[in-house]
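So, here come the structures, one by one.
Just so it is clear, none of the values below were taken in a lab; they were calculated from the coordinates. Every value quoted in this text rests on a predicted model; they were computed, and no experiment measured them. Cβ atoms are built from the backbone, for glycine too; each structure is taken alone.
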Structure P
Amino acid sequence: MAITVNVGEAKTRLSELLAKVEAGEEIIIARDSHPIAKLSRLRDENDLDALIAEVRAARVGRAPTTIEEILAWRDDGRRF
């Protein structure tokens, strides 16, 4: 779950908010109750285990991918 803070609070508590981001939380920065930015931890592009975990988390609750879907993705944009 993301934490929402206003711009002034973010400026005052930046070090604390960055520590929360390092721990895996997302921070939404808002101006006049309108979200304008999101702080989130950068993923190490070479960390394959983290990437796989991220994809698995995104797929929770979804139906398994079918062979037909995979073939459609493969063929998308191909000329026959």
Structure Q
Amino acid sequence: MGETALRKDSLQEIFKMTPYLLKLPQKKMWIDYDEEADVLYISFKRPQKASDSEMSDNGVLLRYRGTELIGITILEASKR
């Protein structure tokens, strides 16, 4: 099996996430993870040009264009 193939346990983790992903307000999204910074970026729009953002107490940054939520940034993602 090549390095790009998903291991069975990885596939099972994706299956566990699926119901939660389907509940998100947008049906199209891009997910990027910066391992060095341990930051997970979930974007609902491309390009990612936010006009405003809001940081929550739990280390989640909500990014907006006007009043529309266009992305979520999760700090210390591996610890959640």
With Cα Rg over 2.2 N^0.38 Å derived from the coordinates and found to be 1.23, which of P, Q does the value describe? Q
Comparing structures P, Q by distance in nm of label points 7 Å out along Cα→Cβ at positions 9 and 25, which one has the largest value? Q
One of P, Q was used to compute helix-only ellipticity at 222 nm (-39500 (n - 2.57) for each DSSP H run of 4 or more, over all residues; to 500), and the result was -6000. Which label is that? Q
Distance in nm of label points 7 Å out along Cα→Cβ at positions 17 and 65, calculated, reads 3.5; among P, Q the input was structure P
